[in-house]
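Take a look at these structures.
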Structure P
Amino acid sequence: MVKKLFTSESVTCGHPDKVCDQIADRILDELLSQDPESHVACEVTCATDEVHIFGEVTTKAAVDYEDIARQVISQIGYTEKGQGFDAESCTVRVTVHEQSPDIARGICRATEAEQLDNGAGDQGMMFGYACRETESLMPLPIELSHALAKRLETVRRSGELPWLRPDGKAQVTVEYANNIPRRIAGVVVSAQHQESISIDDLRHEILTHVIAPALPTRMMDKETQIFINPTGRFVVGGPAGDSGLTGRKIIVDTYGGYARHGGGAFSGKDASKVDRSGAYLARYIAKNIVASDLAERCEVQISYAIGLSTPMSLTIDAFGTEKAPLESIYNAVERNVDCRPNAIIRRFDLLKPVFFPISCYGHFGSNASDMPWEKTDLKLFV
């Protein structure tokens, strides 16, 4: 029996990097709601008492970037003055300009007949993954980490643990035997808190109200290591404690490191950017291969060149778990899936403002269960 440990992490909506992702995706959604043809590459950074919104936007929409940022910050829960970052008093700078015409010429075709041949907005490679470890066909460590981080937010917002503040992180280590998850070997939770709570009370309350409800107790035993706020203090947090930037939580957004990643981020980008839409399609293909019982595990890679609509490559790897020849699976995918960027946009209806709800807690799996790329409706006849 071959044993191994694998760890993934998640973060709450108040983590500085996720503050930035949420602002960027809320801006994107507002632009798309007014002008579905908007081309957006919006970046956000934040630090103590400051937010900076920058990037390239070409649109007919008229949006108040500063107001959107303040709304998001307030909704996250940064409303308390004197803590180094709050929605009302932080400075919001905006330096947004139009998309380069050199990029636009490759992705904007004139006639409707030509639009399916709109090129990719950039070069790059994207990965998608699926496996049978969970009902959502996601790796178990990242799904458990998201469950913990979501639970931290739930008990804060409900008032169940009123001393919690918005920032927080969770990490879960799973022990595998022969590639099958057997037990939870380790749990780490770091939760920002008010100064009034003692560390002993905090640890007891998080164990009782966060860890116990969020994780499957059947997978935990007396050997499971649990660390709650290991440094003993996490009062200063959010952008006041650490600067944030869009696209710095790409592993949290995807498979928790269990599958490979092409390096491109999602938030703040419209679907002409294949970093986003190509990754969604790769997940869709991989998930449907596993759901169709053609493999137990599957990783899909797609790559593009800027301005070209046809992918440079499509690769499928089932890690020896395939139940049909890989060539047959590949041919079935080629017959049934149009991988051109505009075809992806049409398949998943990505001109709609659908991105903000998945800017935290994962773009795949249970958190994105209502998204079209999570459907298992692809008919693959091998």
Structure Q
Amino acid sequence: MCKKKRTQYILSVTSIALTAKKSPIGQGEEMRFVDTEESKKEYKEFLERQERCNFQQSLEWAEVKKPNWKPEVILAEDDEGNIIGSLCVWIRKMPIFGNIMYASRGPVCDIHDIAVMKQLTDGAKELAKKYHAIVLRIEPDILSSDQTFRDIVANLGYKIKDDAKDFKDEIQPRYVFRLDIKDKTEEEVMAGFKQKWRYNIRLAGRKGVVVKEGTREDLKAFHKIMIETGSRDGFIIRPLEYFEKMYDCLGPDHMKVLMAYYEDEPISGVIPIFYGNKTWYLYGASSNKHRNLMPNYLLQWEMIKMAIARKDDVYDFRGVSGVVDESHPQYGLYRFKQGFGATFTEFIGEIYMPFKPITYQLYRFSEKAFRTLRQVKRKIAK
């Protein structure tokens, strides 16, 4: 719980320099650019303790996004110097338009504490001046129904974009499935699965599918299957080097590679992320061969068991389309995740603060045009 005391904020830069810079921000408070191993350790410990912890706000994930994105972390503190809120912001220079600031799944704090929210926002404004940013964009994992949060961010000057229904309309998925596993046993969690899902998990085992935890080297096999999956389902695949960098920054404590084998042949794989009180199903890939053996059901169960063993509160299946219609091309994904007894969750969408409104509108127009062009190219390629 955040203390109701005067707060100050710190901008913690996550580069390698060991010097600390200070600049005044008025009313006896100061903004410090901290870049020591001690401050990184302090922030990591704070993040992992928080109920609202998210791996995309971590320094490890920030390292994955370098060098395309430059990370900065804004910390709100009470009078005793205790961290009571944070916002990890990434800065990127866009051709023609200038720098944008983006925070994925932040802030991490008591989101109903307007004083802390204001401190984090003021820190972001200082960053915007420093980098001459055209906008701050945030995609929080906060429920769309949270009217108190909506009122707070509106009063702080943010605009809310909550009309996204599909993957193409967003950076992070606005609709996800989340499974509550807090204080539950494996038996209690599995009892919440649909009967057919329990059957498919056991079927995979009976048919000889074996799940093994892999190493960095197994990313090659995973990526090969991922290419097969992308070709089948029509989405762009990141290069192998991206997954290897993920493992270097997050593995093996925060990232695993699980592969499903049939007769010693890899036929499916997943990458879960573990951070704080949650586990996320981040990537999945499946071969066109042996799909009738239900390896994907078994892989999900193995990840859920890992989350239970970690005593996590939540297993996050991540994104689905907000268009719940059997005719929608992504309905199969919705049905698959729903069958594990997870809750369909709608987040607020994007909150944003334009610093150069006209430039930002031009940027959004070009962004939308680029996505449309990319979708047309995919359809032509098919």
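Just so you know, all these numbers are worked out from the coordinates, no wet-lab data involved. These figures come from a predicted structure and were not determined experimentally. Cβ atoms are built from the backbone, for glycine too; each structure is taken alone.
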Quick check for you: by Rg/Rh (Cα atoms, Kirkwood Rh), for residues 137-240 alone, which of P, Q is greatest? Q
The value -11500 for helix-only ellipticity at 222 nm (-39500 (n - 2.57) for each DSSP H run of 4 or more, over all residues; to 500) was derived from one model only; which of P, Q is it? Q
Comparing FRET efficiency 1/(1 + (r/R0)^6) of positions 121 and 313 (r between Cβ atoms, R0 = 30 Å, to 0.05) across P, Q, which is largest? P
Looking at relative contact order in percent (Cα under 8 Å, 6 or more apart), point out which structure of P, Q has the largest value. P
Can you say which of P, Q returns 0.05 when FRET efficiency 1/(1 + (r/R0)^6) of positions 49 and 337 (r between Cβ atoms, R0 = 30 Å, to 0.05) is computed? P
